[in-house]
Structure I
Amino acid sequence: MAGQFENRQRWDLDAWPEMYGKLKELQVMIFTGAPGLELNFMVFTVASLAAGCRHCQAHGSYALHNFGASDEKIAALWDFESSDLFDDRDRAALRFALAAGVTPNAVGPEHHADLRAHFSDPEVRTLLGVVSLGGFMNRYNDSLGTVTDAESSDWAARVLGPLGWEIGKHTGAVHEQRTGPPLKS
């Protein structure tokens, strides 16, 4: 599979430093906003699950791990509706992420009502920003077949593999791999 996307490197975000720098600024602004890093990264990961981008699923999950979320809770994102590790507030945000992450978008009035019951206007804007930025990252990385760094993909294979996660088209030759994940605590 490594040769499947042999020309991908020339379009990689690392090869476009001006965009990557602005994207990092936007990520920091959005992900550090209320309601907070853990829920924001859970929303990003669930939106990435809905979109199907294995690269972003690995990075979102691994970022949660690096910011202190338990591996058990991260794995439970795959079944958040029935897990007792999430409360009604979490579920409202994660339902929204799941509905907003699919194409066509499945967000309806019930999602807005659910969000309004648990979040302030600025928090809802942040959650929407996380999903929207995730949408860009999901499309960019999945279309490109971005190579997932070994650290993130090894962790995801160990923790998320039993849930059905696999790296898919985001594997690559050793020389294509980044030295580490994009976000660390």
Structure II
Amino acid sequence: MEFSELLLKRRSIRGFEDKDVPMELIDEVIADSLYAPSGGNRQAWGFIIVNDRDTVKRLSDSSKKNILEQIEKDPDSYMARYKDGLSNEKLNVFHNAPCVVFILGEKGPMGKVDPAILATYFMLSAAAKGLGTCWIGLGTSPGPDMKAEIGVPDDMTILAPLCLGYPKNIPDVPERKPANILKRIG
């Protein structure tokens, strides 16, 4: 597959087949993602794989609860736009994916960039293998009990919760704005 074709195939998937993702395939995607660059080659990231639908649902419920509590404290927060959806008991922020892979980074200002690049490599590798992904920002907020249950270390934070599964369909590429080239020199 040509790289440009892969870029068109990598879409945010919000509908998954009722089919488990084999752990061997998840390991292959992770192995591919490890080729991502990192500052000083530190490779300061970690993975937590949740391949259990009940746990994925409980993580969704915990995240929804925590975000709704944050909105109650700060009704003007960015997250307030999601209040109605998060109040829906049937909503699973992970779109009922059979698997969620949490990519973690070190706490602090430098802990976000390298894992974000790694997450991009992960999503491209998954697409090349016929899998679908969706980066779920709403999934970064499970409560302390759920974080402990899935093994989030105290010195790391959830950066990229990625739904993973076999897509029911791959949506068309949404229209893209032209490049915003601010200046050309030379």
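Values in this text are rule-based calculations from the coordinates and carry no lab data. What you are looking at is a predicted structure, and each value in this text was computed from that prediction instead of being measured. Cβ atoms are built from the backbone, for glycine too; each structure is taken alone.
Quick look at the numbers
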item: Of the structures I, II, the one that 3.9 was derived from, the read-out being distance in nm of label points 7 Å out along Cα→Cβ at positions 31 and 143; result: II
item: Structure from which 15.9, 49 was derived, Rg and Dmax of the Cα atoms in Å, options I, II; result: I
item: Top of I, II by distance in nm of label points 7 Å out along Cα→Cβ at positions 119 and 135, largest first; result: I
item: Per distance in nm of label points 7 Å out along Cα→Cβ at positions 47 and 151, the highest-valued of structures I, II; result: I
item: helix-only ellipticity at 222 nm (-39500 (n - 2.57) for each DSSP H run of 4 or more, over all residues; to 500) from the coordinates reads -18000; which among I, II; result: I
item: Relative contact order in percent (Cα under 8 Å, 6 or more apart) - highest-scoring structure of I, II; result: II
